[in-house]
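Each structure below is given as structure tokens.
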Structure I
Amino acid sequence: MGFFSWKNHFEVDGRTVVITGGSQGMGRGLGKLLAQKGANVVIVARNQQKLDEALQYISSASKSPQTQRFHAISADLTKSEENTRLLEEVTAWNDGDPPDIVWANAGMSHPSLFIDTPLDTLRSQMEINYWAATYLAHATLKLWLRQSSSKSVPTEQKSAKPRHFIVTSSVACFAGIAGYAPYSPAKSALRSLADTLRSELNIYNGYRRTHATGAPEADVKVHCVVPGTITSPGYAEERKTKHAVTKILEEGDLSQTEDEVAVAAVRGLEKGGYLITTQLLGHAMRAGALGGSPRNNWFVDTVFSWVVNIAWLFIGPDMEGKVFNWGKKNEVKLPA
């Protein structure tokens with residue numbers, strides 16, 4: 001991104017965007033915001049009634065009601081074939097053109113202690129939070145990267161706007177927190193997948209630069225958005241299974257509404273970010289756990305990481321001490 005960049009790297013006006021998990025929470029907020037920016041929006045979720053209600057809410061915010069289009073698809077994204085089906089349906093609805101932007105946002109958390117969690121729940125958490133996005137990525141990239149049938153590359157294709165595949169991870173991917181064993185591994189795997197896809201896509205984007213025929217129609221960019229606590233219906237459900245010690249560790253954490261997290265996420269995309277956090281706590285956690293992920297701003301991220309690494313000398317022991325002391329003072333459920 002560099003120090004200063006005023007270019008919009010995420011133009012959506014007139015483009016078609018698919019958002020999974022679009023019937024409530026962050027997905028609904030994204031749909032509304034992108035509609036305000038002129039996008040044609042397709043939302044995907046399981047519950048048709050919630051989809052219909054969300055679609056009405058999103059379409060009412062459209063920038064150009066006469067020209068923008070909106071659609072809802074009910075699908076179980078934990079099945080690979082459903083991801084292929086939804087892309088086929090979107091392409092047909094979009095006059096034969098694949099969507100320009102696909103946002104793998106579907107997911108949910110079932111926080112609980114590891115040994116208290118049934119194995120079926122551990123598996124289902126991986127399915128909805130990792131495999132659903134992975135299936136969608138696989139189907140989308142195969143669609144976008146297929147060989148062009150054109151014998152020559154049209155002028156507009158040479159300068160085509162890039163397509164964007166975006167995954168929604170969680171700040172839980174940056175640090176292990178007691179009570180998130182069912183959820184954090186899936187979100188960590190999702191971040192790793194995004195890192196890997198970002199690297200691999202250089203093959204195909206580079207190929208477009210040197211091949212006049214048969215190349216993919218546009219560059220493809222991958223992004224990983226990493227929100228923290230979102231005050232949504234899903235968060236209310238999480239509280240029902242969340243262990244007391246997890247609540248202690250999260251005391252004082254910043255939270256965002258669905259609209260606030262949508263604005264922060266899209267702002268990061270417009271600035272050209274790759275690993276995008278949406279509030280101050282997330283920014284700090286990202287800086288301290290970048291590893292091999294690319295830096296959005298090499299200077300800011302480097303300095304911030306120094307500060308966070310020093311702060312973690314105090315934060316880490318404090319958090320571990322809270323968990324240790326909870327075990328000392330409370331009755332602990334042990335396996336039979």
Structure II
Amino acid sequence: MRSYRPLAVAVAAAAALTLAACGSTADGAEGSADADDAATTADSGAEYPITIEHALGTTVIESQPERVATVNWANHEVPLALGVVPVGMAAANFGDDDGDGLLPWVEEKLEELGGEAPVLFDETDGIDFEAVGDTAPDVILAAYSGLTQEDYDTLSEIAPVVPYPEAPWATPWREIIEVNATAMGMAAEGEELVASLETEIAEAAAAYPQLEGRSAMFLTHVDTTDLSEVSFYTTHDTRALFFEDLGLSTPESIATASAETDQFALTQSAEQADAFNDVDIIVTYGGDELVTALEADPLLSQMPAVENGAIVNLPGESPLGTAANPTPLSISWILDDYLALLGEAADASQ
């Protein structure tokens with residue numbers, strides 16, 4: 001299992017955190033500033049101020065946040081997993097199978113907590129700063145995000161903001177939990193959540209020993225009408241990193257390409273497809289027509305994974321496809337189904 005780097009957090013005094021996960025719900029006031037039952041976090045014993053250093057600067061959280069808002073993808077899953085309903089969060093704009101702005105694992109968690117949906121921010125055209133401000137948050141979580149410096153500065157006028165530690169859209173699921181939980185004053189609870197998920201993943205992956213020693217890459221944005229080049233996720237993307245959690249390995253071709261860039265995706269000419277001869281399994285988004293196109297292409301069909309039919313073809317806009325990008329709540333939701341598909345591909349690759 002992939003190790004991860006602990007978050008660099010400076011705390012004014014040593015924090016003595018207790019495991020006191022809490023839950024509260026947003027009421028019919030839709031998270032307005034004067035809502036009586038606003039979503040709150042528990043006083044878990046963290047000592048303040050808490051200072052968090054990140055890629056866009058330094059954020060100081062002076063006191064226990066009571067109203068938590070989140071922006072961009074998946075950040076709301078951390079407070080929800082810890083029993084806290086945010087006052088506002090981004091509406092799902094990908095993989096939402098019923099159009100309600102909530103992915104199924106989020107909807108299930110809200111029902112479990114007995115809370116109504118928070119205010120949903122429409123981020124189709126970027127962050128809705130006015131809507132975020134209207135929820136009057138005490139902290140804004142964005143550990144997994146693509147915030148620009150301008151976005152960060154604008155949000156910081158509303159409340160303390162905690163963005164990604166190193167690079168946009170590159171924060172692994174463990175650090176998503178660690179960073180956001182720390183910002184909520186629930187660092188210890190976050191550590192417990194990480195440990196619980198690690199155990200769950202390890203136990204589920206143990207049922208698929210054929211994954212051990214197999215390498216995998218994630219092809220993305222494949223145009224079946226033009227296969228002159230293909231794109232793939234580097235190890236800076238959480239989808240590619242998740243393979244290692246599941247017992248798979250990173251091909252040397254992907255590791256080398258990733259080491260030479262800070263981008264989460266790269267494009268390669270099909271004429272250089274032999275660079276991927278060390279790939280046992282391909283995971284990608286698309287339908288049967290994509291697999292057919294890969295198998296019919298004179299260059300890409302020579303890739304061992306394509307030749308062997310070792311392809312996991314995820315329906316890109318379904319919850320299953322969405323959850324291949326591991327997040328605190330989606331991991332449990334997808335784990336068994338995803339491992340079963342990878343196991344079939346591993347069998348085909350042998």
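Read-outs: derived from the displayed coordinates by stated rules, not from any lab. Remember, it's a predicted structure, so these values are computed and weren't measured experimentally. Cβ atoms are built from the backbone, for glycine too; each structure is taken alone.
Overview of values
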quantity: If helix-only ellipticity at 222 nm (-39500 (n - 2.57) for each DSSP H run of 4 or more, over all residues; to 500) is computed and equals -15000, the structure in I, II; calculated: I
quantity: With mean count of other Cβ atoms within 10 Å over residues 212-219 derived as 16.6, matching label from I, II; calculated: I
quantity: Answer label among I, II for the case where Cα Rg over 2.2 N^0.38 Å, for residues 132-307 alone, calculated from the coordinates, equals 1.24; calculated: II
quantity: With mean count of other Cβ atoms within 10 Å over residues 76-83 derived as 17.6, matching label from I, II; calculated: I
quantity: Per FRET efficiency 1/(1 + (r/R0)^6) of positions 92 and 124 (r between Cβ atoms, R0 = 25 Å, to 0.05), the highest-valued of structures I, II; calculated: II
quantity: Structure (I, II) behind the derived value 141 of volume of the Cα convex hull per residue in Å³; calculated: I
quantity: With FRET efficiency 1/(1 + (r/R0)^6) of positions 108 and 228 (r between Cβ atoms, R0 = 41 Å, to 0.05) derived as 0.45, matching label from I, II; calculated: II
quantity: Read-out distance in nm of label points 7 Å out along Cα→Cβ at positions 60 and 236, computed value 1.8, structure in I, II; calculated: I
quantity: Computed 1.6 for distance in nm of label points 7 Å out along Cα→Cβ at positions 140 and 180 - originating structure among I, II; calculated: II
